[in-house]
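Enquirer: Take a look at the structures below.
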Structure I
Amino acid sequence: MTQSTVLFDDNCSKCRGWAKFIETRDPDMRIRLIGQNSDEGRELLKARPQSQMLVDSVFLLSPNGNWYSKTDAVWRICRLLVFPWTLGSILWLVPARIRNLAYDFYASRRRPTQ
């Protein structure tokens, strides 16, 4: 089975909560979750495209090697979850600039894990 990889900020309580949310809604294990601060996560992040180097976000690495961040990652993650969460993939209908403004606002309120 080919999996997509989600790299999340494992030092953030919200991000860890979202990772748990993904895990429980992915019974077919189509998504591999890796903390960005783990050894494996840091190694993977070194391989991201130059255009993604300064991005502070969740990342989705597709099985064919494409990197996605922010809401481009989020709607693709939703597409891999069980119904009704697959419906979240309709986010792609909203222009990326607007989606990412909302993402950045939410992400700016992240809290470190305690």
Structure II
Amino acid sequence: MKNHQIFCSACDRPVRVLITEPSTESGQASIHDTEVVCLEIGNRCNGNMCPVSGVEPSAMVARLIRNGLPIASLETVRASCPACDAETEIVLFGDGKAVCSICGTPARWVVDHLEAPGT
């Protein structure tokens, strides 16, 4: 993978991205070409399409997961995935959007309630 910085119009600054290597396998099935993977997906990623890669933000998180990249720099919560039922890290981004760190399924997140410290 190649590490680059590309200007993101949503963040209005350069962001770190990786460009994946193309698949070396041959066959009839769909094989992934190179992909741009943004390492700084976050709260500003609230549109329907990433200006850096041309995919939905949930697809960008799925690319991170599929390529085995760390999600430690992303905002996460520990929760049960509504699709695979695994208790795992859920990546939060944009306007209440979330993605399971295991299966990559997009979901919505809402704050159920807040509690004061010590209650």
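Enquirer: Computing FRET efficiency 1/(1 + (r/R0)^6) of positions 33 and 81 (r between Cβ atoms, R0 = 30 Å, to 0.05) gives 1.00 for which of I, II?
Expert: Source structure for this number: I.
Enquirer: Name the one structure among I, II that percent of Cα pairs over 21 Å apart of 42 was derived from.
Expert: So the calculation was done on II.
Enquirer: Kindly point out which one of I, II the value -2500 was derived from, the read-out being helix-only ellipticity at 222 nm (-39500 (n - 2.57) for each DSSP H run of 4 or more, over all residues; to 500).
Expert: II
Enquirer: Turning to a different aspect of this structure: Tell me which of I, II gives 40, 24, 18 when you compute Cα extents along the principal axes in Å, for residues 9-72 alone.
Expert: Here the read-out was taken from II.
Enquirer: Still on this structure, I have one more. Which structure, out of I, II, was relative contact order in percent (Cα under 8 Å, 6 or more apart) derived from, given a value of 17?
Expert: Computing relative contact order in percent (Cα under 8 Å, 6 or more apart) on every structure in I, II gives 17 only for II.
Where a number appears in this text, it was derived from the coordinates with a stated rule and is not lab data. Quantities reported herein were computed from a predicted structural model and do not represent experimental measurements. Cβ atoms are built from the backbone, for glycine too; each structure is taken alone.
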